[in-house]
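Each structure below is given as structure tokens.
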Structure I
Amino acid sequence: MLYGIDISHHQGAFDLARTRAEGFDFAFFKATEGESFVDAQFAANLRAGAEAGLLVGAYHYQRADSSAAAQAAHIAATVPAHVPVILDVEDGGGDANLSRDILGRLAATGHRSPLLYLPRWYWEQIGSPDLGGLPPLWYSRYASNDGGYASVIYERYRDFYDAQWGGYGGLGVAVLQFTASATVAGVSPVDANAYRGTREELAGLLGLQP
């Protein structure tokens, strides 16, 4: 089992070297939202995460009120082509067809999109559509709001979390966001994620060197 985090400017300057030293293997950073917003910490987080030896990715908050063309262009202008991009599709994010359109345009720019963050509650809200052709899920499901170290939280509710990897919409779950209450590098609360595989396998999924 590998553990990772996802953070944005809301966590401020984050000690990613300490994060790696605490045993985390990967980190996803908010990069963009809609057609104009850029997370103020993205560039610093990306650089520090890579220097710390974390497997890094960027995520984009999809907005229904912006076109696929505008959002894809905005992502491509902000996120380096070698960094994997994950669409974050939640309330106000539109539907799966918008995601497909954005991802198709991103692929044309050379960007990889190995995961899709689409919570089950939002998938059901938009009609539980077939998600065929989209990347595997980065799924969020919390057993409680109890805090602590990420690995301790997972082990505390292992039976619950081990049952969350089934997927929906025709997609499987590749990464599980299992808490929003972890303590990481002295900061709390932080989102923590799990990957059931090796570092080499995760690097392969993300298109990165292990």
Structure II
Amino acid sequence: MVSFIDAHRDVYGVESICAQVPIAPSLYYEHKAREAEPARMPPRLQRDGLLVPEIRRVHEENFHVYGARKVWRQLGREDFRVARCTVERLMRSLGLQGAVRGRKCRTTIADDSTQRPLDRVKRQFQASRPNQLWVADFTYVATWAGFVYVAFVIDVFARRIIGWRVARSMKAELVLDALEQALWSRSGTKGVSMFTNRDGAGRCCSQAS
């Protein structure tokens, strides 16, 4: 914004430009005064100005693979007293990040072109007795051996997992096996019949009769 005003101030004037863009003339003049006299900057900005080139240097010297934690540790070894959250904030503002190992994992790929079943419980996840309402979901967990997928069924009344399964692949059998375990665990209870509704978020809602 300041560079835009600098480029057009001779033609339109600062006040006229500021009337059309979201910046006050006083803020622009203060910014220019700080550029001319860095001592006018607040202490935090002065500190940031000293840290930014050091953070960028450490990141470049380590082939752009260091994240905020490793950059912070390296600065500490070089006797820079700086908080880790400050390094994270400055790296975020600079668009710097470390290398991310592994692949990204997704459990839900929404298709807006398909018709979604109705929400049979009206988003009211409450129950007054056991087996009145079950909810199910599946997610992924990072382990040393790689990602594994976990499906589980919870009795809303007891807030207890009554069926679960873990697998290396995301298939329909994963969710169905967890549901079968839940039915088996409550097989001695009368009146457990269920319907299933899959909403757009990839969650299943089941209600017992």
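None of the figures in this text is laboratory data; all of them are computed from the coordinates on show. Just so you know, these numbers come straight off a predicted model, no measurement behind them. Cβ atoms are built from the backbone, for glycine too; each structure is taken alone.
So if we calculate volume of the Cα convex hull per residue in Å³, for residues 6-69 alone for every structure here (I, II), which label has the highest result? List each step's numbers first, then the result.
Values: I: 82; II: 146.
The structure with the largest value is II.
When relative contact order in percent (Cα under 8 Å, 6 or more apart) is computed for each of I, II, which one produces 20?
On the way: I: 20; II: 14.
Of the structures listed, the value fits I.
Have a look at I, II and say which one yields -12000 for helix-only ellipticity at 222 nm (-39500 (n - 2.57) for each DSSP H run of 4 or more, over all residues; to 500), as calculated.
Working: I: -8500; II: -12000.
Structure II accounts for this read-out.
So if we calculate distance in nm of label points 7 Å out along Cα→Cβ at positions 14 and 110 for every structure here (I, II), which label has the highest result? Walk me through the numbers before you get to the answer.
On the way: I: 2.7; II: 4.7.
Biggest value here belongs to II.
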- Message: Going by FRET efficiency 1/(1 + (r/R0)^6) of positions 30 and 142 (r between Cβ atoms, R0 = 41 Å, to 0.05), which of structures I, II comes out largest?
- Response: I
- Assuming 55, 26, 16 is semi-axes √(5λ) of the Cα gyration tensor in Å as calculated from a single structure, say which of I, II it is. II
